[in-house]
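Okay, got some structures for you below.
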Structure P
Amino acid sequence: MNQTPPRKLLIVNPNANFEVTAWLAAEARRLIGASAEVIAVNADSGLPAIQTPEDLQRASESVVSAVLACPGASGVLIAAFGDPGLRAARAQSVLPIVGLGESGILAAARRGRRFSILTMGVAMRAPISAKVAELGVGGQWASLRFLPFGIAQFVADREAWRPVVAAAARACVENDGAEVVLLGGAPFAGLGRPLRLELGLEISDGVEAGIGRLGM
C-alpha cells in the first residue's frame, strides 16, 4: 500500500542567526505537532539581523535561493517581519509561500479588530507602514511601538527583556486602544502564547498566523 509522503513546512530565516532559527522551528513544531515535518534553514545573506530597508533588499536574493533549493516543501514561511524576497519567491516558485509580517498583520486585523505592532528597530518604520497600507488595514492600526533595545540584545537574553515587552504590550492595549498586539519579528517566536496567558491580552508572535495561512 502506498503511503502519502509527510507534508513539509520550510521556514526560511533571512538572517544568519541560528538561535532564532531554532526558536522558529520549535514554535512551528509545537503548533503543528506530527502533522508535518519542519525544515528550518538560514538564508545565505550573511546578515546578523534584518534591521533596515537596505537589509531587506540584501536578503531578498538569498531568500529566493533558499526557497528554490527545497522544491518538495508543502509550504514556505519567510521568517522576517519585513518579508524579504516574498514577492520574488512567489514569482519564481509554485509553492504556497507566506511571510511573517504579512501573515501576522492580516491575522491581527481579522474581523475588523484594532491592532498594534510591537517591534525593534526604528529604521523599519517606513517599510512597516507601507506593508500595513498595502494590506488595506491602515484604518484598524492603533499604534506602532518600538522597544528600547536592539535585536542582538534581545536575542542574547530574551527572558531578561520579557518584562519590558510585557509592559509595552499592556501600553498598546491600555493607552493605544489595541485589541490585538502583534510582536513583529522572528526573535519573538514562541513568546506570543506565554505572554497571552500571563497578561490576559490577545498577543501574537506571527508564526501561528503564517502556519494558519498555509493550512498547516
Structure Q
Amino acid sequence: MIYLCDISKSVTEEHTGRKLVLQNSSVAVPTERRIVLHGGDSRCLTEILSMLAGVRKPDRGRIIANRIRCSPVINAGGTAGSTLVPQLTVLENIRVVARAYGLDEARLLGVVESACHLDRLLAVPVRTFNWPTRRKLEATLIAALPFDCYFVDRLHELEGQFVWQLIHVAGKRGAGIIFTSTRVKQTLKIAEMAIVVRNGSAELLPHVRKAITQHVH
C-alpha cells in the first residue's frame, strides 16, 4: 500500500503558469491491483504517478511506501528512454541493469531479444534509436525486473501485445500496475479500480466503468 497523506502539489507550465495537481488530498493506494489514474489533464496525472513511484516529491504532505519496491515510470511524460543510459549500447545497458538488480545477464538479454528483436542493434548506442524503439526497450527492461508495483504513463502508446505481457508477468509476481491511459476500452479491460482526480483531490473508487463515465475531464 502507498499512502498519500495530506498532499499538496502544483506544477509550472510555460504558457499558463502554476497549475494545481492536488491540494490537501489523502488516499491509500493498493499496490497489488491494476489501477487507472483518471481525471484532470495528462500533466497532472503524470505528476501523481511520479509521486507514487517516488520520482517526484510533493510540495507539502507525506508519501509512505514502506518496503514497497516500485518500478521507474515507464514512458514517463511520453519521454522514452529516461531510465536508460543513452551513450551506452543495448548490451551495455543490459549489463548495468543486470548488475544493479542482481539478475542473470544472459536471461535479461534473452527477454530483450524476444520482445524487441534488435539483432545487430544490440551493439549500437541507445541514443541513436528512434523514440518508439527506445520506449519499447525501456519498457521491456523494467517489466523484466521484480518490482512489487509497476507504473506506466500513457499505457495506450505501448504495443498491445506488450501490455498484456506486462499484465501477465505482474500477475504471476502478485504485483500491481498503476497507469494512465486515454483509451476507455483499454482501461475497462485492464483496470480493477480507479483513482479519480478532480478539483485537487484524489479518490479511490472500486467501480471503474462508473468512475470513468461519471467523472469526465
Next item on the list: Assign the value 2.3, calculated as distance in nm of label points 7 Å out along Cα→Cβ at positions 75 and 195, to the correct structure from P, Q.
Entry: P
Next item on the list: Using the calculated result -13000 for helix-only ellipticity at 222 nm (-39500 (n - 2.57) for each DSSP H run of 4 or more, over all residues; to 500), pick out the matching structure from P, Q.
Entry: P
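Once relative contact order in percent (Cα under 8 Å, 6 or more apart) is calculated for all of P, Q, which comes out largest?
Once relative contact order in percent (Cα under 8 Å, 6 or more apart) is tallied for P, Q, the winner is Q.
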Checklist line | Identity of the structure behind 15.7, 48 (criterion: Rg and Dmax of the Cα atoms in Å, for residues 43-130 alone, calculated), options P, Q | finding: Q
Margin query: With distance in nm of label points 7 Å out along Cα→Cβ at positions 123 and 187 coming out at 1.3, pick the structure among P, Q it was computed from.
Written below: P
Note to self: Comparing distance in nm of label points 7 Å out along Cα→Cβ at positions 35 and 107 across P, Q, which structure shows the greatest value?
What the structure shows: Q
Checklist line | With distance in nm of label points 7 Å out along Cα→Cβ at positions 51 and 139 derived as 3.8, matching label from P, Q | finding: P
Checklist line | Read-out Cα extents along the principal axes in Å, computed value 50, 38, 33, structure in P, Q | finding: Q
Next item on the list: For the read-out FRET efficiency 1/(1 + (r/R0)^6) of positions 19 and 115 (r between Cβ atoms, R0 = 25 Å, to 0.05), a value of 0.35 was computed from one structure; give its label from P, Q.
Entry: P
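Values quoted throughout were computed directly from the atomic coordinates according to the rules given, and no laboratory measurement underlies them. Computed from a predicted structure; not experimentally measured. Cβ atoms are built from the backbone, for glycine too; each structure is taken alone.
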